[in-house]
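Computed from the coordinates by the stated procedures, all read-outs in this text should not be read as laboratory data. What you see is a predicted model, and the numbers here were worked out from it, not measured in a lab. Cβ atoms are built from the backbone, for glycine too; each structure is taken alone.
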Structure I
Amino acid sequence: MIPLNVTNNSRISIRDDTGILKIKNSEEKDQGRYECSAENSVGTEFSKPALLYVKVRRVPPQITRPPPPINEVALGSHLNLTCVAAGSPMPFVKWRKANGEEVGSDQVLPIGLNTLILTDIHESANYTCIANSSLGLAEAVTQVKVQSLPIQPSKVQVSETTATSVRLSWSYNGTEDVQYYVIQFKPRYANQAFSEISGIITMYYSVRNLSPYTEYEMFVSAVNNIGRGPPSATVTVVTGETGG
């Protein structure tokens, strides 16, 4: 048996007149077998042992306030991502990039919260909030998506050419959400501004009201909520002759 030292422990006290042992705010380490001893000049007598079981609340970690699943930010902007977790014991919370690299501040104490501060963001990335304790872990993934102009459409093709119309079709391989497309065109050798058709929501369109037997140059651009992206490669087409 180990003598109970109450001198430097404010949670534990013994009443000298009654021998009552009082433990406040019991902890798991208080669990064990306790015996009371009485001493005088004749000798020492021990009581029967008393077993103390400390019932500890054990709850695996869980994310109680996850970060938003998607965060759309402008290029070069800043963002704070907060993740809150709970459990008993209280979990540590940390952040990790998709490549496994740990980012953000290291926690000295398990406080169940961690805020990842991102500055001057230049690339899209996924981040995982991890809540970890002796009972397991919980995770929540968030995506930081940098908004940018759409890339240029590709594989612009001409078909169904008549004297006054041509059909254009194209592809788009970018990851940005495109709102619509714009076609610009003019007679190739004419000293004039490009005509423009806007608001096209398909990846094909028939350009009409063209002049017969004329060589045109045309290109396509994509538009999103940031603005208009660069134009595609220019294609040239000669309209047909009118029947006569």
Structure II
Amino acid sequence: MSFTKHSPGRPEAAMVEAAGLRWLASARPQGGPRVAEVLSVEPGRLELERITTTSPTPQAAEEFGAALARMHGSLQPGTAFGALPPDHPDTPPLFGPAEQLLEVGDGKHATWGAFHAQERLALILELLGPELSPSDDRTLRAACERIASGELDQDEPAALIHGDLWSENVLWHAQEGAVLIDPAAHAGHRESDLAMLQLFGLPHLERVLASYQEQASLAEGWEDRVPVHQLFFLAVHWLLFGPSYRRPTLAAAERALAL
């Protein structure tokens, strides 16, 4: 059985999503997680396999944590931050819900901080501008500059990340465990995927994180950096869904400045 998604308003979205799914799936031979299979794609139309879902078990969560770590570590050494899937169309990368997709930057950088600040955060802060008080603007721009400095990078190499890894983008299959859908795939910081999982929660999340750590240890203090990696996601939610996300966004920015 299959499932077809249509994007007539942004026909390139189908091609972008398909490229991301195929890139994530390329880590499967190295022990990466299952990814929804692309059956066919053309501008404005994407046909995927239909996943029959169930409730996750603790074992499935542990297997997902280890598989996610292996996917993150599957890129060739020296891959630039911001690198996109090999068959990404000649259009800007996209982020956000299907009906509110935002264009983000496609520049390549040697460090995560420079990439994330310039190609993600700065663009969203410009769009948020009319909503910001002078104080809010100063706080967010200072946090962006702190991230750009590279002081929070931890010298991590670029990882193959999902890029929008909240609970709704992790399906659970009875036999095959976690199945990833709806990526914003790029070469980023692995802590960003883990931070997104923690933003809205995931069943058996503690098992996922513990298993991840056993497979590929995270740099000391990673828990303290979770808000740093949540800042972009929170700012997007403020932009798209309103001022209820103002306080969490500013709190994440303040945390970035305090580290």
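With semi-axes √(5λ) of the Cα gyration tensor in Å, for residues 123-178 alone coming out at 48, 11, 7, pick the structure among I, II it was computed from. So the calculation was done on I.
Source structure of the calculated read-out (relative contact order in percent (Cα under 8 Å, 6 or more apart), 14) within I, II: I. Kindly point out which one of I, II the value 0.40 was derived from, the read-out being FRET efficiency 1/(1 + (r/R0)^6) of positions 99 and 187 (r between Cβ atoms, R0 = 25 Å, to 0.05). Matching structure: II.
Thinking of I, II, which structure, once distance in nm of label points 7 Å out along Cα→Cβ at positions 139 and 171 is computed, gives back 3.3? Matching structure: I.
Could you tell me which structure in I, II was used to calculate helix-only ellipticity at 222 nm (-39500 (n - 2.57) for each DSSP H run of 4 or more, over all residues; to 500) as 0? Here the read-out was taken from I. Computed over structures I, II, Rg/Rh (Cα atoms, Kirkwood Rh), for residues 91-162 alone reaches its largest value in I.
Name the one structure among I, II that Rg and Dmax of the Cα atoms in Å of 17.6, 52 was derived from.
Derived from the structure labelled II.
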